[in-house]
Structure formats: structure tokens, C-alpha cells
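Only the coordinates and a few stated rules stand behind these numbers; no lab work does. Since the model is a prediction, treat every value here as computed from it, not as a measurement. Cβ atoms are built from the backbone, for glycine too; each structure is taken alone.
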Structure I
């Protein structure tokens, strides 16, 4: 396993972190025996950064991780978990969540604690409620060691959040398709310039960039490479190629994926890809973008919809269909997410659109949302 240094504290962290958002499931619940075995195998082979959060697996991820870290494993790793910003309505709530997380994880401190899913507006809200004082106090009393935040907002809001508190680290979505999405490359470089460690989520875009079989047009580009690599290795090595990156999280839930990801992490040095290889990855990124049907960035400005349509989710799955194929699989996810069963919210199918036009005034990408939703209905509901 390769290790990288957290700039502000000198921690040597495994280049690969274990993400606990997509643990193996059985009968609708976490397969505890299998998940614990996977987490421990990763730790036994050098992974020392494990990431979870309050809402993962409907609140069951943190307790599962707590069980996995018994029998001496807690001392081998740094735990990262997150304050569920959208559920916080008072300063008192912050302490209540943190104390509950300590109990669920079976520990007396969180090594890396993140304010979860920040955007410009959510930071303004949580700051006004006293999150800075909360972080200061939790560090003084030892419940938190290193404060950080995860980001899901617009790029123009990222630098301001970085500069608003003496963070130790941040977590951003980053992969070769998302170089200009949310924080993007500019955010990565800005955070690093301020000596923040940068933890990367979604390096495989929900696993899609790591599928064994790429779309034919993409596979043709990969075949031009002098050094042959699987799509998953190209995607992960591209992220690790950036020296600003500290840890890359992977939501591993299949034993072969754990072994594969760890093997790649043992060789993925920064600045190890050639200029020609980087150019090849850029061509793959361009080809995937050509396959995309709608330029939605997932910013959420169109929400809430008066008819409760989950617009970003509809567009994300519509794009996945055209980029990666697999109609039946995408339809399954669409029915689950749009029906609200996965995130426990009201149904938000594209067919619920009443063409009120309210979203048209909000979309910064100037997408004709009602018209694209009609295509989603045709291809994902009526097909």
C-alpha cells in the first residue's frame, strides 16, 4: 500500500480509503459478516482510512463499522464520519449527533470529522447556527481530532468555504468526467494550496467508470494505449496521478474489487502517467460526454419542483443509460430512486411534470427541463 501525507498533521494515510456507503447487502440489509470481513481484509493489507456517515445505509453504516473495528482494529485506522448538515436545526443538535456517532462507532473520538455535503447556502445556515464554535469545542474536549468538510455545491462557493475555517482537510467529488463539476480541478488545487488534505469521493462515478466492459467507442480509445489497463485502473490511476490528492475513497463491496483496488493502490504514484496517457484519458472523457444526453451538473437549483419531480436524479440516470447502456439496470434504479424508496422521500417520476416552467427560470445550464423529462418518460418509463 502506498501512503500520502496529510499536510497539516503529518498523518500517513493509505492512498486507498474504504468507503462504507455501498456495503454488501442481503435481504435489504447490510450483509454484516461479509462487510466486516471485507473491511478487515482491507485493513490487514494496509488501508488505514475508513469513511462513513450518519445517513449511509439508512443509519446502519456507522454501527456496522463500529463492529468491524472491534478486536483491535480500531487502533489500526483513522475513522472519518460526518455531521448531517441538513438535519441540524440548532447548536445543540450538533453535539447530539456527534455524541450519538461516538456511541454507534464504539469510540471516544473521531479522527476525521466532516461537515457533510456543504454548498454555499448550507454553509451559511450551519455557520449561523454556530458550527465553528461546535468544532472548536469538540476539538478541545477531544471528541474530534481533525475538522473537515465534504462539498456538493457550486464551484464559485468552494474557495470561500475553504477560507472560512482552519480546516485540516476537505472531501470532493473528482474523476476524469468531473474535472469542472462542483469543486473540480480548480478546487482541488486551491485546497492543496492552503495545505488542506484532499479526500476524493466518486473516483469511479458510482462504479460506472470501472465497469469491465466500456462502451465500444470508449473501448476503441483505451485499446490505443501502449500499456493496457482495465477501465477501473485507468480511472483510479488518473485521480492518484494528482499529487494534491491525499486519499481516494472506494465503495468496495465485492471481494474481487477489494483485492483489485488495493493492488492498483500499491502502484499508483503521483505523476506516474505519461503526457500521452493523460491525453488518452482526456479523449475518453470527451467521448463519454458526447454520449451524454443532457448537460445537467446536479446543482439542484431547479429544486424543489412543485410537482415533486426529482429532476437531477431523472437526468443523472438518463445520462447513465446513454453513456453506459444497460437499460434494464438503469430502469431498476430509476424506479427505486424516483419512487422514493431508496432515499425515503416522496415519488418524483419524470411523468409527474406538469410543465409549469418554474424550473426553466432557475436552471443555470439553461436546459429545457420539461422537454428532456418527456424523453426520460419515453425511455425509462414507457420503454
Structure II
């Protein structure tokens, strides 16, 4: 991987250290050109006309996403964000009083709220599977907790609040053996390292364009296994999702597009097309190795600074690193990094409610998330700022 060439093709690398790919990755120049080129075409000939001209590239995007996750083009639906993609899958399940939803402590905040809403609305039960000693979901406990009332296992692959990588494939083996639907939120994992739906064994997977995949904001996608489609009843219907029968009925679209909305930003779709193509060309194995290695360098360095601690759970850890300086408010640490043109974000208890229940007052934390276009020198510069903040705090 020619990191310097990749950085030259990433305008955001020129003047800042971007350690916030878990928030939004930096667009490549090629992705930016694909988007602005389409916007110029829309301005020149009209939005509908531009979409018609680029229809083949729009369709190609579904194939590229299918390749990215190990599925097929007809198993992919596009949405304006990953939460809406996740909602399209979850709310299409038929949940009844007494049904059980099993989930983990690191589930994303929007999903937790959806679980609670459906539990209130239907009488279904939300059951949180405990973590094991390492902090990842306890797969032995999960296997024991699945029973005839379990109608969904919903898991976040990599949480928004830390570097944990949940054992998605082991969960898949358990759910397949039990015949229980498995919904995987892969928002923070797709684009960071290889994600293969066949290897994982999930029935539904959701992800976003804007994070480690380095695509534009305002786009997410849903993948649904073909032989699982008939177990879902899409909870909304619109003109692109179904075909009117000429009377008082309709039939669903073939494949996953029965879940999708019709209106979509053409510029965003073509930006995602380019971003996925670049990820596939670079190779997710190589991307993952470098991103995880940079995360490890950052985590080890932070753990070596007096007064600084990291808070990432699990046996396997990724490029996301969470930390705090003892006695210094998280926002002050983030502000100190920003003064040195280092982009980071912070965690919130509202974003992972069950984790906040489990770990008390650990949040907020500084969240740093390097990607393959970052350099070791940038990581080390962030470590210097942490050390400076810790020294000023008297550590």
C-alpha cells in the first residue's frame, strides 16, 4: 500500500490529522470528483436526465456493495443512512407478545430505542446478553439464552464507543443452529476490515457510507439474505418497492429493493460507488491490517502515559481507541487535540445505553479512530498531546 500516494489523493490529509474515521472518513479525490461531476451534470441537463444517463453506474453500485460484503447485487438496498437501513430490517419482523429479542451490551443507541419501542408496542421482551470476562458478548451465555420464544438476535459488530470486535461469526453459528434470525449492525466494521456475510452467517446486515468506507454522508445500505426475504414484511411501501396489480393489490419487488426508498442523491450513490471500488482495489485484508496496527500503536502508546487509560473491551480490538486523562474533562482533552489540528470525537452514554449501565460513569471518552491513510507520525503526535495534557494535570 502506497500510503503517501493515498494521502496525496486525500485532500483532508494536507492540513489536519484526521483520527475520526469512526465518525466520518476522509473522501478521496476520486470520490469527490465523482460526486461533484454528477452535481454539475444535474445542473447542466436536469436531475432526472442525469440519473437516466448514469443509470448503469447506479446499478453497478449494488454489485460493488454485494462484492464488498460477500453477497449479491439483488440482496442490497440503499437508504439515506444506516439507521434507516437498520430500521427497515428490524421493523419488518413480526414480533408478538412474549417474543424475545436478544442483544448485547454494546448495541448502538438508536437500535436500543427501537427495541424498547417495539417492546412497549407489542409486548415483546428485550433481553441483554452479558459480556464475558474480556468484555465481548458471552457466546456461551447467548447459546444458553436462546429458546423457542427468541425471534431475533441483534448485535453490533463494532460498537460506536470503543475498539471491541464482537465474535460475529461465532454468533452466526449459534443462530443458524437455532434457526433464529440474526441482524448485524456492521456500521463501524465495513470498510475497516473484511466483512463476509457468508462467513458470518447473518441474515441481515446494515452499514454506512461515511465511516471507514470513506464514502459521502447521507447514504447507508441493507443486505438481506435471499432465502430470508419471505420472513420479513416491509413496514413501509412506496412506488419503487412494489408493483401495483391494476386493481387493489400489489406485489413486492424481487430482492432487497422492496425495502428501499425511491428518492436518492445521485451524487452520493456515485460517491459510494467510487469509495467501494477503491476499498476493493486496495483489498480489505490490507486495509484491515494497517488500520488495526495503527490503532494498536495508539492504544499501546496511550497506556504507556502516566495518568492516561484506555477503555476498549474484547479479545479482538480494531482501529477505534477510547481513552481519558484522569482528572481532565473529556471535552478539554478533545479541545487540546483540536488546537493541534487533530480530529477526534467523544463517546456519550446515550449512544450505548446498555454499556453505560454496565460500566457506570466511564463515558464520555475521547474516541480516536485512525485509518490506513494515517501515518505513524500522526499517531505519535496525538500521543504527545495526550502526554502534554496529562503532564499539565499533574500526572
Structure III
């Protein structure tokens, strides 16, 4: 980049790979090559007048790390640039990102239409907590556009979906949902943590808000917990206000970890996608496996839609083994390499039994409606050698034959 080209103008022409490494870290005299960490609670001023100007918003600057910290702002600027959004607000976790979005956009009497295929904690947030304050959620099948349309009422203010879904890899038509939301004067929020901006950019497809659990692929190494909301500046102002007031903010150290994680995100996502594709093909041919849920397989019912709106098929897949929960647990317990944990998006492959872990708090009826069966397993495929991942799963699967 030439010094006489304004930073913002130059950044507009950068590719996603370059944004992941350079966005948000302003170039200037004696600028640090690596992004610094600002581990401070507050900031000091040269005078009472300067402090007053910054506190009342007349002068930009840092005030208190709950809502203004340079390290956090670097992460926010970088992720916003990668998602194609005007603004990003970082939070303490992916769940707090969803909560602050709801606090910013919804009031008592408003309604949400959401996919039935949501993370268990998200369902708990909607049904156990938001419902207490008069916010009703109606659930529909993720891929059924007619069901979405039928569930919308004049009180509907937000459509919310994870796509692909966890762990069945169902896919929502984001552009169609965005059009639907606009026609009904509602917002569309998409949880994009499974694909990241490397593989899917919901804002370009018409979504209003993108939500991330940065804990997953944005970090990629299981080191920190965090979340983020990306969208238009005016819409995000309310989310920022909720974080500023309620306090579920991201720590500077975690923000630095996520910023550094973004630098390798593209390389990791593409390599992990290829490992997942190979594993899905192998699982589909294994006699102990009843079904495989992965959009990269051509027999997936929404393979064509996924290929159209995504730049890749992701690295998380579900598969159902014969023998119900006993068979599934046998496969899990036989692993020696893959980590048994509910987290995902790591360079280390992970495995979990959703019915008893990530979706364990759902009722039997909710599990059945969401397709969470006793024999279902979820694998987040990492960067180990594909042959080693297959061999680790074969220990348990071969014993089920």
C-alpha cells in the first residue's frame, strides 16, 4: 500500500484474506507491527474538559474498557470488514451476543420466528428468559419457507436462524428469508459461526445481522470465549448500548486472541472443509452408520442451495450410528485422538453426543422435533491427518458391525 492512498480507500479494494490480516490495525508513524493488547480498566485525560468531551461524545476516544478498548475495537473492525458490515460489537460470549441483540431490538409483546434447529442454550434463552418478559418465539422447520411465512404475525419483529444447523446441517435460504423479513417489516439475524465470513456472508444475501460465537472458528484453537454482532451502524448502536449498559463485554486479551485467530481463518476453514468432506464420504460407506448429515454430500437435500450461497460446506457433520445411544456412546468412548467435548471449530477434532450434551436440556418432544435422536453424533473436523481421524472413529464403529 502506498502512503499517499487513504487507509479506508485502500481497504475497500482488499480481498478477504488481506482483510483478515490487516483490517482494523491502522497504519501510522511508529505503529506496532503486531496488534498491541491494552489490559487496562480505564483511560486518563489531560484535563477535566477533555474528560467531559469524551464522556458526552463530543470528542472520540477511550473511556472505560467495558465499552471502549483499542484491542477490542481492532477485533471489531476486522470482523466487520470481513463480514461486509458497517459495524461490529464484541461481547463476552456467543450467547451474550444473542441476548444483547434481543435487548436492543425487541420489546414486550414482540415476537420472534426462529428455526427449530437451534443450539440448546439458544432455545433456553428464548423460552425460559425472553418469554418471561413478554417476547414470544414461534419455531418452524429451517428449510420450510412456507412455514416461516405462516408463522409471521403483525407482532413479529425478528427472524432468527442458524445455517447450517447444529448438528444436522440443514440450510436456510438466506436471501428468501431476507426478502420475507423486509416484506413484514422485521429483521433477519443469521448465526454464522459454523461457516464464518470465509464461507458465507449473510449480509450480502440480505440479512440485517450476523451473530458469531467467536469461541468457535474465529479463535480456532479453543483458547477463549467470546461473541460478536455485525450489521449496519444504526442497528448496531442499540446492541452497543446494551453491552455498554449491561456489561457483557469482551476482554482485551480475548479480543487479541480472536484478532490473531482471524489471520489464519481462511487457511484453516478451507483445510478443515476438505478433511470433513473426506470423512463424510467415508462415513457414508460405513455399515455401522445409518445416515450422514453434511451439505457437501450430493445426496444432501439442500446440497444445491448450500453450493449456491456458500463458498464451502463447512467442517461440522452429524452422523447417526446403529444401536441408539448405547452405540453412539460406544463410538465416543472408543476414541483416543478426537477430543470428547461440546465445543467445535477447533484445529483439534471434537466429538459429542448432542442428545445428552449440547441439546440435553431440551425436552424429549423438542429433541424429536429438532431431529436430535439417541444415535446421533456430531464431529467437528480439525486439522489432524484425515487417515488418523478415520482410524480413531473406526475403533468404535467397527465394533458395532
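One of I, II, III was used to compute distance in nm of label points 7 Å out along Cα→Cβ at positions 166 and 366, and the result was 2.8. Which label is that? This figure was derived from II. Computing volume of the Cα convex hull per residue in Å³, for residues 214-325 alone across structures I, II, III gives 146 for structure I.
Taking FRET efficiency 1/(1 + (r/R0)^6) of positions 70 and 198 (r between Cβ atoms, R0 = 30 Å, to 0.05) as the criterion, the highest value among I, II, III goes to II.
Using mean count of other Cβ atoms within 10 Å over residues 54-61 as the calculated read-out, with 15.5 as its value, let me know the right label among I, II, III.
II
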